[in-house]
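No value in this document is a laboratory result; all are computed from the given coordinates. Values in this document were obtained by computation on a predicted structure and should not be read as measured data. Cβ atoms are built from the backbone, for glycine too; each structure is taken alone.
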Structure P
Amino acid sequence: MNLLVILIFIFGYFAITIEHVIKVDKLVPALITMTLLWAIISLGIDDFSNWFNPSTHGLVEGFLNFSIEDKQHLLESTLLHHLGKTSEILIFLIGAMTIVEIIDHFNGFAVIRDLIKYKSKIAILWVFSILAFGLSAIIDNLTATIVLISILQKLVANKSLRLWYAGLIVIAANAGGAWSPIGDVTTTMLWIGKKVTTPELISHLLIPSMVCMVVSSGIASLLPVFKGNITLKNSEDDNKNRYSLNILIIGLLAIISVPVFKIVTHLPPYIGMMLGLGVVSIFAEFYSNSKFGLSEITSSDHDELLITSSHVSPVHNALSKIELPSILFFLGILMAVAALESLGILFQLALDLKASISLDALVLIMGVASAIIDNVPLVAASLGMFTEAVDDQLWHFIAYSAGTGGSMLIIGSAAGVVAMGMEKINFFWYMKNISWIALIGFIAGAGVFMILRNFI
């Protein structure tokens, strides 16, 4: 039965990796794989010899001798446990996505765009790299990539040049997301899973991640394509309103405050994110001069500077735009990986790998693999494989490798995929021109991490 479970997971995983070939959104195979795995486990519960207890991080003793009723009860409690842990991540992401959409509703990111006045190609490269590195740590690498490429399209007319900028934005965004607990889905998973804490994560990964970004951008700045100056397009925006800066600051502060809220209250991060969303929503409703509600509103003031969508609450508008397919994909893949964890398959795999290969080599392989395979299930699998204590260096290295390794291929990260869609970046063009830069940056950052770990 274990073999059947593994084969179904591999088949589903393969379908996810080739979504662009089969033209089926990856959420579909993720949800089907999740359902099939748990159905097989439930129907054949008496045929499995091991069960992994996520609370004790070990196999349940005497599982074979349990009655069928006890096994079913254990399955239900384990399933509920994994659903709870997965829901923490999903609610957190929904809150963060909604806040970002509220900022966008008020055209808050136009404030950032208006600050870019440089004409030098190299200067613009470094501005976008630094912005991607910083923003991704706050609003996550996917959203930062969307925002910055949108700004890029409004500033740079040359399509071929924008492809290069977009590639470097992906590298910088993934590097920036690796050192922040809210910067990347995988890092957030480790944070919510109580594998890393905010101060330790930042202190161990900020410098390696920065090295990854600086080395990559530094190499790119030496290339002929970034020599000379360009003429920027007119950046004026008719939809910009007087509250753009206000809502941008409030939104970013709300997201940044989440780790602080967790440290102070010891409550799960999604609680702090919901508080942040509530605060931002109050200001958003007030600024739009609307009623406090999530549905259609009326306004006594029809100032077009305040209301960008006719008679629609900014909160309601933001909620309608969040990436629900991504949320469902995370649900499917995380619960599918949880099925393998529950049967003790990942636990046994970890024991076998530890006996045959060094952990550093294994993590580096995971980083390279994340360029081919989605990094979310990779990190989810590592949560079930390893039992190291909170803030063990292994977790920090996994966060770095999974976060930055995906930059080596355009399909290796959510930031890369969205950039691919927005700028129609060819897979082989990226592999030829950007992959080698991302690889050097990845190796440089990993080297710095190991040096700091071993000697400081």
Structure Q
Amino acid sequence: MREKLGEKLFSKMVSKRSFLKKAGAAAGVVGAYSVGAPFVHAQKRNVTLRFLNQETDPGTIKMLNQSFEEYKSKTGVTVIMDSVPSTDAFIKLSTSIRAGQPYDIGNLLFIGDILLLAESGNLVPMTPLIDEIGRKDFGPKVLFPSKGEIWDYPYDYNFATLYYRTDWLEKNKIGIPNTWDEVVKASRSFMVNKDGRPEHYGAVFPIASGGATNWLSFAWLWAENIKLLGNDWSVMIDSPETKPKMIKFLQFFRELYGTMPPSVPQAAYAEMLSLFATEKVGISTYSGRLIHHLERFAPTLADKYVLGAYPDMNGQNKAINHGADSWMVVKTKNSDESMKFISWFVKEKLIDFYSTIILHYQPTRFSIYEDPRWFNHPLVKKHSKAVEFTKSLLTRTDIRIDAIDQQGPKVDVRGGKLFESFVMPEMLQSLVLRKTDSIACVEQAAAKMRKTIQKDT
């Protein structure tokens, strides 16, 4: 099980920064870097870079390895890669730092995790590369400066939307749900029993203590305009104006949970994909990777879905879950070379990288959407409605885009701590597994939140 950083790793990574800085210093001193420097030197460099990768699709791994070989032929620099699921990436990267054997390049999903590493002095700013490309080329809410620097190169927005089986909706004469009650009604209508046992279920939303739950299960709150942390970093969920909404959300989630498969307590990313693709549920949530998964493993379903935003309880507002995949450079003796490699890769190979799972990745730069190598891809054309919907999220103002690690008056390490303490997933667990009263669930979660961020407030 993933270590709870709220109580263990935070104390090692944040409050004991002197240890981490010592480890970083032992790895070597970071030299000067210029993004304008040539990618290929006349003299090849005998350097090996260690790259921790969370993109585990076979096609993506093949493409990355081919890029490493090409880069080595040009520069002499060797890149070796370890690939792990995104659920394990932050732990593996932070553990390597604590052990004094850090990876040179990291790949993470959530900005909160990235800022935890930056706060502890273990990342090199990527501001020069971002500025060379041009900040205006990046879409909104994807660059998160902290202490005057940008610490990552975000390559994928990773907006998580709702997925509905259109044929099941039509069969039951139900439109796309526009309220919480309508979501529950649709989910119940999808449940089919065969010989006294469910043949398929209604919906799936994770509740395990992990990134999948934090990312996928709480946009209902953003649609209700709920803020977990206020502008003064105060905990808001048990405030007089917010607590009633939180209670209603938990009551709604308890009803929705009754339509979910029994495997939900252990469900993470893979289950979100497989349960929808194997026709076990009619409502799921994920990014564009689910479309890619349907095309690969369930092509007969690839035209039987529709995307939707998370509705609020009364059908007034909608929201989307936000999580941005990023590369970052870890502070090691090889940081200069790591930065040169990332710069080369994003300038020369980025669209090739996107093309490995084209619908999963939502480009973060406007110029990519204008590149025919991207918009002429057969799957982009085939799923144009889904692509246009997710692309529209870059400029729409009627759909709130938010995340647990982006709470508070600004995005900083406190949101990361809140994310990694898994307070919100545990609130759901207490509700549906331990049958705790909704009011008590909110109060317990609020107390844990205050304890988590108290030292930084």
Suppose you compute mean projected area of the Cα convex hull in nm² for every structure in P, Q: which one lands on 22.9?
P
Candidates P, Q; semi-axes √(5λ) of the Cα gyration tensor in Å, for residues 111-166 alone computed = 18, 12, 10; producing structure is P
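Work out which structure the value -23000 belongs to, where helix-only ellipticity at 222 nm (-39500 (n - 2.57) for each DSSP H run of 4 or more, over all residues; to 500) was derived from one of P, Q. Kindly include the intermediate steps, with their values, before the conclusion.
On the way: P: -23000; Q: -12500.
Only one of P, Q returns -23000 for helix-only ellipticity at 222 nm (-39500 (n - 2.57) for each DSSP H run of 4 or more, over all residues; to 500), namely P.
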Work out which structure the value 164 belongs to, where volume of the Cα convex hull per residue in Å³, for residues 87-326 alone was derived from one of P, Q.
Q
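Comparing distance in nm of label points 7 Å out along Cα→Cβ at positions 223 and 351 across structures P, Q, which is largest?
Comparing P, Q, the top value of distance in nm of label points 7 Å out along Cα→Cβ at positions 223 and 351 belongs to P.
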Of the structures P, Q, the one that 18.9 was derived from, the read-out being Kirkwood radius over Cα pairs in Å, for residues 263-406 alone
P
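For the read-out distance in nm of label points 7 Å out along Cα→Cβ at positions 127 and 423, a value of 1.6 was computed from one structure; give its label from P, Q.
P
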